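What follows is a set of structures for review.
Each value in this text was obtained by applying a stated rule to the coordinates, not by laboratory testing. Keep in mind the model is a prediction, meaning the values are calculated, not measured. Cβ atoms are built from the backbone, for glycine too; each structure is taken alone.
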Structure P
Amino acid sequence: NDRLVAFASVRRDGYILFLAVDPDHRGRGHAERLVADVAANHRSVTCHARTTNRRALGFYEHLGFEVIRRI
């Protein structure tokens, strides 16, 4: 169907501003495919995540992202 289930907002420099997946559609690879598409179209990919957001941190680390700085 035509329902939006995942969305990414990305700056021109590859910084992921926002990444979201409908809770009913999580775990199906939607976010991973969106990040892969960003990586395919940018020299580098960066983002920020709260240190309390364990789900996001685990997701990005699973994809190979590294924590550069904690504030």
Structure Q
Amino acid sequence: MRCNAQGSREVVESMVRTAKELGVVHDEVLITRTLCLFPCNQAPVVVSYPDNQWRGGVTPAQAAEIVRRAVE
């Protein structure tokens, strides 16, 4: 399944909304949509750096938590 069909738009919106709520600026967290990362069976996929964590099947709630942890 493609990430788009599995809710990637909602995942990105959740991340952006959470970053705004926390007052995060681009120096702290950069949220970027990409083209296909290819693990389609795990869509939607979120990759975070510098910890190089690949997460599959991410929900909007999990996406918000990823942002919160990134700014701790």
Rank structures P, Q by Kirkwood radius over Cα pairs in Å and report only the one at the top, that is, the highest. P
Any idea which of P, Q comes out highest on distance in nm of label points 7 Å out along Cα→Cβ at positions 13 and 45? Q
Thinking of P, Q, which structure, once helix-only ellipticity at 222 nm (-39500 (n - 2.57) for each DSSP H run of 4 or more, over all residues; to 500) is computed, gives back -8500? P
As an exercise: relative contact order in percent (Cα under 8 Å, 6 or more apart), calculated from one structure in P, Q, equals 44. Which structure is it? Q
Name the one structure among P, Q that distance in nm of label points 7 Å out along Cα→Cβ at positions 5 and 21 of 3.0 was derived from. Q
